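Please find the structures below.
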Structure 1
Amino acid sequence: MIHGKLKKSTYMQGAVVATLGIVLSKILGIIYVIPFHAIIGEQGGALYGYAYNIYSIFLGISTAGIPLAISKIISEYDTLGYFKSKEKAFKIAKRILSVLGIICFLILFIFAKEIAVWIIGDITGGNSIEDIAFVIRVIATSVLVVPILSVYRGYLQGHTYMTPTSVSQVLEQIVRVSIIIVGSYLVLKVFHLPLKYGVAVALAGATIGSIVSYLYLKHQVKINKSDLVKESTEEKVISTKTIGMAILLYAFPFIFGDVCKSLYNSVDTFFVVKTLVNDLGYSVSSAESIMSVISTWGNKLNMIIIAIGTGFMVSLIPNLTRSLVKNDRRDIRNKITKTLQILIFVTLPMTVGLSFLAEPVWNAFYGASEYGASVFRLSIYTAFLTVLSTMCTTTLLTLKEHKVLFTSLLTGLIVNAICDVPFMHLCARIGWPAYYGATISTIFGNSVSVLIAFIFLHGKYEVSFKTTIRRAIKTVIAVLIMVGVLTLCTHLVPLGGHSRVVSIFVILFYALIGGGVYFLVANIMGMFRGLFGKNIKEIVQEFYQKVRRKIS
């Protein structure tokens, strides 16, 4: 929707719209890695990952949670009828985020070399300290734009207008992907410049894409101002200082949560290469190849799972906030359990399926690789745990349970950081690939965070997980049956040893069979009716009728 009046979204509509936008954006982000990997290779992927993981931490400090925090404030003030304060909050947020963005940019730009030394230490033979510092400075420019963009997204989400933010994400990704592919190709394949320049142009795509997305959202707010800005005869006067403090207090927990999530990836950035090379006898090229899978190439595929969860979280915030303002604890419990059940139902079979198809999936996207499929086969499970952790983080933030949030996230992060190196040594000792230890420590840390949150929600808000556990068990049974059928299919169509084109057809073959078996078993066990109030046949018929009405 580029022009015209915006339409508000209900909870489920908002979840679907937000999820669709994020999924489309992530699909673009996944597709581009095929040519991008071919252009910059695994060493370039490691260099890209070094810069992007560090950038993610500072992006988290300057923007993380801002769309959610602003969404929460706008939704709360709008519900209470504080229309003037709502607009004041929007303006103040833009000022605060502009300053914060500039500060983060300066830190990244000035201390880029020191950060590069921290990442690789005295290791030589791969990407140099100067190259890493250079690309960090390039990606730092994005921190000047994204904070303001995040404020506009939060403003519209707080009014439950999900479509513009979803469109902006897709638009941003289209621009970014175009620059990544075209720019890096021209730099490396046409002008034959050093690798760092190709990676730098690719990273610059984040800045340019953000600018385009920002201009689009600014235009949407402008043409829909009459619907967004309401007049009120009487309302409580809230001072600028109070609103500013409210934004910071709301945003800080969100920022803390997102920075912790970014640090999960950065733990590997700081430990994996140095541990594999200095302690476990891997070559620098092998270690950086493994790191490129964890931080860049495999992480892009993990986004398929994470995108699903993020869409539901975006819609959950304003709707859970309204229930909280009305003190409707029953509705709060219902939304938490329903969201959790749907996330498990949708993301668990996708996670297991991608793990099962790790070899053809990796081959289709990136071609033959010594470590790619092996690393990805296990690392995809971090995406499933990330989805659950994100849901817990979002819920605790919305309920203003900041102390529990800090405890759960910090405990999980500390567990991950403490276990990372020992787990790599342990895996090497028992005959497993050493790099599995890094992934296992991430899974372990996320699991601890989720468990702490679940225990608290059950204790204080009386959120019952009995139905969720029963449906999760049914989901696991359906997934196991799916895997059993797929395993039998390997005798007919082997998973490995194919060309990239044939691998695509292998994936489609297994996806159709796996998806069909899973949905059939889930429907027989009544999971569709339990989650959506209809069986799969009724859902398909309703969708078909809607499509026919729109066409006619």
Structure 2
Amino acid sequence: MITWRTGIALGALLAAWLGGCNTGSETGNPTRGLTGSFKTLDGLPAAHTRVILVPVGFNPLELISGSAKPLRMDTTDAQGRYRFTGIDSGNYNLEAVNLSDGTRSRRVGIAVAGTIAELPVATLLSPGKIAATLVGASDTVAGYVYIPGTTFYEKVGHASGIVAFDSLPAGRIDSLVYADPGGMLTPRTFAWNVSVFPDGEQKVAGPYLAWKHSATISLDTKNAVKLSGAVPRFPLGIALDNLPSVFAQARPDGSDLRVTNEQGLPLPCELQMWDAGARTGRIWALVDTVYRDSLQKLRLYWGYTGADAPTGAWPAGSVFALDDGYAAAWHLDEDPFLSAASMRDQSGRRNEGTAVNYAATGGNVPGVIGNGLAFDGKTQFLFSRQAFDNPNVFTFSAWFRSVSDSGGRLIDFVDKDSSLTPNYWDRLIEMHPDGTAHFGVYPPTVSGTPMPTTSTYKILSGPSPMNDGQWHHLAARLSPRGQAFFLDGVRVSQDPATVEGENVRGYWRLGYGFLSQWAPAGTSLYWQGALDEVWIAHAERSDDFVKLLFENQKAGSRLLSFP
């Protein structure tokens, strides 16, 4: 049977739209309305196509409750033309279906004022599908999923929570809402900006219906940051300080916080910090794709209404995943004295860092995000607990702050974890006494062999001193495409010829390092300053990834907002 929309037969719709008209001859101003035409995929006039005019704010569940005002309907003539006159001023959407082959079209946001507007010719396309999975849907009230501003709705299966829209016009859908015609369920929007493709199926989900509160998060790559392309699998930091209600309404420990993408699909999350009394917190979400030049909508949920603990813990490695190459992800929030000098690694490797020579006070300092770790320039450093074989593809990222004029090592890769006298040190970032930062790699004379002492570092340098007491971001990358150095989100230097370092098994280390075969050497083996958000990935991150990371984490970032 040909249906107007999935789940409702044409006859049932005609009854719901009683009072509609095919000719466009309506009471009201006959000079106000719209007209246009449809064509088939072959470019022929789409005759016998039913066209419905739907107010932008229309709730299709009113068709079930019987409270809907009659909708205007027309059928195209032999030239594929339709016409509506005498309609109220306002904004409308247009739905069309060819009764012969089921091809469809939808046009949104049509403004009707004081004239007859001529709309461009539109092509009817094969319909697409949406498959929605709802978790926590009511088992006592018959719930529905509907698309606002359309005639499309479907009943939720009680047992399965599955909803299938099997014949939707191709295009973008603003949102999907879960509710019921009687108003017993609080309407819950769970998906936004859903794309429907001809002959395709889009999966969406509503897993957090039992969560009482939610807020939209706008991710702005139109104005806040300009990207050259999409950035896949990005760990997005979400500061909650500008959303004070969440601290009063969430669980005391913040364990019920969740994030979804635009399709309502859950994103891997990590709760880094939470202080309900101070109304400050930070959650990380692994965004599947950050698109260029877009305004993406994520959704934050809190206020789980069940008595039991909410499902879904915060496992290490969910955001900083092994599949994405992370060797370590240190937030450096811990007090190195109280934590027995152990800095938690949030990657799937459990590669905790060990802080050396920290007394009862002075290790923690306010960081870019939460706390950072201070280095006294005298005896303190940090080393990773796990060794790695010859990482020649890596991206290192960190925030740093210093006022020192002694220079020193921020990071390097050494063959001995805690030893003050390693045999090899390479893949390093050094601050010179003048405050400039530098990224060095010690390439072999013969590929794949350890370094002869006659080799010299391949050094990329920053353009200006950065020991000004402000937080700065750095990133260093080595890959088959060469060596690259970034400061505050900008690639400041590169060398496509340097593609490998020492062939050695070793450990990542922060704050200490030998200075031989490096010029100028500086005056200190130890670096004085503070580090925060140290991420090491044995993977190549793009320039856009680094830029987005800086823009997301910097003070005063405009990348995210809660509209």
Structure 3
Amino acid sequence: MPRRTDIKKILILGAGPIVIGQAAEFDYSGTQACKALMKEGFEVVLVNSNPATIMTDPEIATRTYIEPLHIDILEKIIEKERPDALLPTLGGQTALNLAKDLYEAGVLQKYGVEMIGANYEAIKKGEDRALFAEAMEQINLKVPPNTIVNSVSEGIEKIRDIGFPAILRPAFTLGGTGGSIVYNIEELPMKLENALKSSPIHQVLIDKSLIGWKEFELEVIRDKADNVVIVCSIENFDPMGVHTGDSITIAPAQTLTDKQYQILRAASLAIIRKIGVDTGGSNIQFAVDPHSDEFYVIEMNPRVSRSSALASKATGFPIAKVAALLAVGYTLDEIKNDITKTTPISFEPSIDYVVVKIPRFDFVKFKEADPTLGTTMKSVGEVMAIGRIFKESLMKAVRSLEIENPYLFLKSYENLSYEELIKHIRMPNPERVFYIKEAFMRGVDIEKIHEVSMIDIWFLHQIKELVEAFKEDMPFDEDVVFELKVLGFSNKEIAKKFNKQESEIESMLESLSPTFKAVDTCAGEFKAYTPYYYSSWEYPYFHINQKEAIFDND
């Protein structure tokens, strides 16, 4: 289908100021979309209150307004510009909420502005906790046992049906703002009052706690012809109870069986169709019982999200660009993949590497903030690393953190007692992976760490195997050093292992070099024309067949 010709001018709303939970990823997404629409010949009117963005560069849009993102200001801009359509799904929760407000105030109807990408009903059903739960029930999918409340007194009365611990989820908020875990009736009134204040519609969902269940997220794209693709599956390192923005996340999902993945995939297709996101992307979150195939639908965002930006970079699939083109009438099979130049974007990405994202925190600047992680997002950014195996990606991601000592095996916690160490592993915090490494270094068994953290055994085995490789008594030779590089160890860490100077490691590796792999969306099945590469240490194919690897590389 050709693009729509009845639309000439499109209004796009930015995300506004950079805040925790809503930062540069929406500048990335919005800029992608603006460029795509401009290339297609549309006039783009951009409104964003934050001038410190790429999207507010004069060349990105036809006209740019750096004005407060407020409904009265937006009405004046709409009155002056008379856009044919509003695309609300690219500016985070800010843009989505403003689009809803403009519709409910009658502004869009007054000036004949059509909402594209996601209509008002889809936004309502995706963001309103009661309507979303009702929609899931209609397609025979389960949400956690819950109740909707609009006051503290109502919450105190209804909590009896849910029990403790329970999770408070305010409606129409970003990054879990105002949400929390409630463990007893004494702390409910204060936490619920805060949650109600955080919701623009003064509505809070009280969920049965699923702490300890595994959390997964699927990035989904749909077009007007009802073609749907899953761009990427993402798994949280931390179990339920930690906001996905504050957890280490891994793509693709590592611990799902194929059966479980197909169940979640089928559920995602049913959800995006039921909610009615006609064109564009959504991310859908699931909780999966670690001991069975049982799962619950947690929530969805009927818009491009921070996870969409991560998925785009992880797979090479330009979610925001595609979402913008779908909104103006194209279908997935009509959009060419920028990387292969020949395959349509309707091909689901298939990746032959592992991506690890680690959030960044800055509690030094926010001295009164509690570093314990929960359902409200506290990270101020994130790093992403790509490798052939999880171990390598994790080690590379840790080294990317801008912290005092960004090396998993150069940081020691010898001053901590066993009890203190276990406490730090039990309570989610930014350095949890370092504490887990320290516990393995001291010989704590994997069952104990799983018991207190509820982190999946597979991930714990990966860290334990890194510890065993670091501690094992091995000869200092080229083969061993190369195998440690394959596992993701830095030269500094290898030097510490063998009590050598870093320069000695560098000299040993002078005749060897890492390989460079393309992020090609299709696992090498088609030729890639992308300049997007990652480095990785690995033996050439002929060598790996002749030599047995020293370590189990996944």
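Annotations
- Look at distance in nm of label points 7 Å out along Cα→Cβ at positions 211 and 395 for each of 1, 2, 3: the largest one is in 1.
- Which entry (1, 2, 3) yields the derived value -28000 for helix-only ellipticity at 222 nm (-39500 (n - 2.57) for each DSSP H run of 4 or more, over all residues; to 500): 1
- Answer label among 1, 2, 3 for the case where distance in nm of label points 7 Å out along Cα→Cβ at positions 171 and 507, calculated from the coordinates, equals 6.9: 3
Bear in mind these aren't lab numbers, they're just calculated from the coordinates by the rules spelled out. Predicted model only: the values in this text are computed from it and were never measured. Cβ atoms are built from the backbone, for glycine too; each structure is taken alone.
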